[in-house]
Structure P
Amino acid sequence: MRGRWLHNGVLLAMMLVGYWLRVRYFDRSMRFDEALSFIEYVSTNMPSIMANYSEPNNHIFHSLLAHVAWLVFGNHPVILRMAAWIPGVVMIPFAYEVGRKFYGRGAGLLAAAIVAVSPSLLDMSVNARGYSLQVLITLMLFWLGQRLLEKNRNNEWLWFALLSALGFLTIPTMLYPMGAVALWLLLSIWFDNAGYRRRVLLKNYVVGIGLGAVLTLILYVPVMMFSGLDRLINNPFVQPVPPGEYYPRFYENYAGFFAWAHQWLPFTTVTAAVMGFAAVAGLVTHRSRSPYSVAPLVTALVWVTLALLVQRVFPYPRIVSSLMPIYFMTVGAGIVFLTERFCSRQGRDVACYVPTGIAIVFVIGVAAHTVRTGVIITSPETGIAEDAEIAAFYFAENITGSDSLAYSYPSNYTVRYYEGFHGIDTENRPESDRAQVLIYYHSDAERERLLNDLIALDPAFDDATFEVVEQFAHSTLEEIIRSP
């Protein structure tokens with residue numbers, strides 16, 4: 001009884017730490033992708049959100065939820081992030097429950113601990129995009145899959161189909177986690193059941209997967225009618241790389257995924273090595289520790305590998321965020337096995353309490369490191385323009401209607417967002433006798449893009465001189481003076 005109270009108390013404490021971290025960074029500066037999504041999609045109307053897929057930035061289901069929050073509560077970064085923040089909090093108890101059913105209470109506790117403070121998942125939880133929502137949907141699908149194997153209820157198969165469709169409506173990259181879930185469920189039905197029960201489960205599986213596919217197609221009808229199927233399956237982000245270039249570099253995908261799962265953790269290299277070793281131990285001992293014959297991390301690795309080999313793409317590492325909790329619970333299973341093996345000589349109680357102690361130390365250490373280093377504030381994921389809000393006020397006071405101001409990624413949409421947020425009128429600026437050509441940038445790469453664009457419009461800019469007009473903390477405003 002005492003052990004159960006300690007276990008539940010530690011779980012609650014870790015959930016509170018995860019909640020606190022997500023509150024702490026709730027109002028950080030807007031990222032480029034967040035600002036673009038708001039301006040182009042969230043701030044429009046529901047039919048437009050459902051039909052306009054001009055860019056993969058439109059995570060449609062998330063955009064709809066953010067649109068409702070915006071209509072009800074108004075425009076504020078915190079409000080726009082609610083649809084990502086709530087899933088970011090709820091994923092913690094779901095990681096525990098799914099991990100517990102796969103590998104036991106100790107592994108579930110460790111999975112919840114890592115999910116609670118993982119900098120990558122924390123970053124996604126305070127980013128007004130669909131990534132954290134996709135993580136939660138993936139966990140819910142695994143949780144439902146576990147229940148379906150136990151009880152095979154028709155209403156839960158319907159929920160399974162609906163959730164899978166909503167996952168695809170959030171981001172088409174749901175292909176990766178959904179494939180992992182579907183493959184794990186299929187293999188579990190086959191290997192863990194026999195006779196009549198297996199046949200019934202297989203029939204319901206086919207119906208559930210088929211219904212999910214049909215619902216997905218129905219939900220994407222507006223996109224296919226008004227934006228075109230090409231926007232979904234042939235946009236620049238999914239263009240296949242030539243085989244001769246892709247296959248020799250295929251390993252870069254998994255190098256990026258592994259780095260993403262451990263980025264910003266303290267002692268990153270050592271921590272990643274320990275967690276990787278624990279994951280291997282969890283996989284090796286899966287059959288002896290889990291009620292399911294097939295390890296979910298194995299189906300995830302197999303499916304994602306096959307999908308990438310067929311697609312021949314190098315996706316952003318964050319597309320695997322939805323499968324990170326599955327990796328973390330496998331890490332937890334390995335840690336529990338290793339501690340039982342090496343601590344059992346000290347007595348059963350010691351072996352039982354060691355994973356709890358590791359979870360406590362991990363949560364405290366990673367949370368403190370995250371706060372001390374400020375990595376969530378300075379995270380470059382999805383485009384950071386740290387001076388955008390200050391620049392918006394400066395432009396309002398100093399840029400005239402006669403001036404030409406150019407900026408690009410990541411400054412353009414972030415500055416535009418803050419101009420709208422603060423009600424700055426950019427259409428009726430006062431005129432001036434002196435017309436300036438100005439560029440505003442946060443990095444040398446951004447400056448080079450702007451100059452190349454200007455030279456393409458007017459070759460006279462190639463011989464221009466430059467004068468710094470204003471130096472902000474992280475960005476620069478320059479005037480371009482063309483030669484007479």
Structure Q
Amino acid sequence: MAGCSGNKTLVPSVILSPSLANLMPGQTQDFTAVVRGEAGAGIAWRATGGVISDTGIFTAGNNTGSYSVTAISTADTAAYAVAKVNINKHVNITISPSSATLAPGKTQQFTASASGGPDSTVTWSATGGTITSSGLYTAGGAAGKFSVTATSTLNPSVSSSVPVTIQSAPAISISIAPGSASLNPGQTQQFSASVANSSNTGVTWQATGGTITSSGLYTAGGTAGAYAVTATSVADTSKSASATVSIAAVTTTSTRLFPSSGANWLYSAPSGTPINISNVTSGMTFNINAHDGGYDYPVQDADGSNGCTTFTDVGSYNFNDTYCVPNPTGGFQPSWGVDHHLIVLNKNTGVYYDFWKLSVNSSGQPLSTSVGAIFSGTLQGNGTPGTTAAFITGLAGDIMPGELDCVTCLNHAVLVIVPGAMDAPGVGDQGPVYHYDGSVSGALFKEGEKIRFDPTLDVNTLSASTATKALLRALQLYGGLIVDQTGCNCFGIYSDLAT
């Protein structure tokens with residue numbers, strides 16, 4: 001049985017590319033076409049809205065609108081393909097703003113409108129900086145004249161540009177506050193610095209005439225004069241600013257009672273490395289021992305015109321000292337507490353007599369000429385001997401009448417009594433001390449050491465009385481020499497004050 005077979009016939013078709021073209025008047029577009037299913041067939045071209053060559057090159061006419069390009073098989077005119085051609089108006093691009101002037105790193109938002117075609121979008125490009133697809137321009141670091149350009153997406157041959165000026169970066173500048181300060185030795189001043197035109201606002205500090213911390217806290221030194229505090233930019237070390245500092249000389253209202261160099265401890269600041277005792281002394285009181293409290297260290301003048309009384313001190317310690325002490329006018333007036341301290345000073349000779357446990361009647365006459373202790377010294381000496389536990393005389397360091405009347409009136413070290421429970425055996429090196437009463441091993445204080453008020457604080461700014469400021473200032477400049485101990489949990493300071 002014989003069989004038969006047949007061939008399937010392909011229907012001719014035309015493939016045309018591109019299928020869509022957007023053109024402006026006078027622009028050209030190259031079209032290509034192939035015939036499938038008809039070997040050797042050629043292409044005949046037809047077009048509206050413009051002209052097309054035998055090779056498929058279409059040239060848009062001057063009239064806008066939607067037109068077509070048709071490719072027809074020369075073997076079978078029923079086989080053809082059509083491409084759409086849009087002839088648009090010339091694209092016009094407008095950019096806003098029309099110019100910009102920026103500092104390095106600053107930004108400017110640009111917008112663009114593209115008219116004359118179905119696609120109004122643009123692409124952005126720029127010089128001298130960067131620009132996003134939405135038109136946000138960021139200026140670079142180089143100064144100069146640059147541009148921002150918007151290009152038509154529909155017709156990349158059409159673009160518009162606007163000028164951009166990038167300014168030179170403003171110079172870093174520094175200011176310092178306050179611009180000047182007047183300080184006493186040991187006082188402090190907080191300085192601050194502001195840095196403009198830099199993201200790095202750090203500064204380094206330098207100072208003359210004193211010291212300054214990394215945060216700008218200046219502490220005045222002890223030498224009077226004109227000095228400077230300088231802040232230098234970390235970002236640009238060629239940029240700095242300075243403030244003037246005037247350090248005043250320490251003024252005194254009186255001459256030294258003990259003029260010899262041996263008494264320099266009485267008129268100089270504590271030496272050595274300090275120990276912060278604020279955690280120990282917090283909550284404790286510092287009391288000026290005045291006459292109304294009974295534990296003062298009174299001073300009486302006597303020139304010898306009233307004769308003298310002979311005293312010995314064999315009663316308590318068997319010192320076997322014997323002195324004929326000039327009689328003060330009105331009698332002897334020691335402190336009325338258990339110590340019965342008294343200084344009798346003959347200013348004509350500069351000789352003093354220092355009593356401990358001198359008991360008298362209501363007329364100031366001694367109840368006994370044998371006293372607990374009596375020492376004699378001279379104002380030309382170093383402040384010894386005396387009847388404190390440290391053998392320092394109360395005359396050296398006593399707060400005298402008038403010395404608390406102004407902030408700068410007290411110009412010598414003061415004598416401090418510490419709690420007995422805090423008094424260690426041994427002596428310090430801040431005064432001519434060679435005796436002590438301390439007995440608590442490992443305790444904080446010793447006779448012969450000095451207590452000092454923080455010298456970085458400005459006592460003038462404290463909310464305190466004039467007397468308190470005067471005492472604190474003296475404790476800053478000269479310190480308080482520890483000379484004895486007390487039974488209370490407090491500190492005492494010897495004086496010749498009534499109240």
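In table form, for the structure just shown:
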| item | result |
| --- | --- |
| Answer label among P, Q for the case where distance in nm of label points 7 Å out along Cα→Cβ at positions 20 and 388, calculated from the coordinates, equals 3.0 | P |
| Value -21500, calculated as helix-only ellipticity at 222 nm (-39500 (n - 2.57) for each DSSP H run of 4 or more, over all residues; to 500), assigned to which of P, Q | P |
| Among P, Q, structure where log10 I(q)/I(0) by the Debye sum over Cα atoms at q = 0.08, 0.12 Å⁻¹ as derived comes to -0.71, -1.07 | Q |
| At a computed 9 (relative contact order in percent (Cα under 8 Å, 6 or more apart)), which of P, Q | Q |
| Structure (P, Q) behind the derived value 0.75 of FRET efficiency 1/(1 + (r/R0)^6) of positions 52 and 260 (r between Cβ atoms, R0 = 35 Å, to 0.05) | P |
| Answer label among P, Q for the case where mean count of other Cβ atoms within 10 Å over residues 172-179, calculated from the coordinates, equals 22.4 | P |
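Where a number appears in this text, it was derived from the coordinates with a stated rule and is not lab data. If you're wondering where the values come from, they're calculated on a predicted model, not measured in any experiment. Cβ atoms are built from the backbone, for glycine too; each structure is taken alone.
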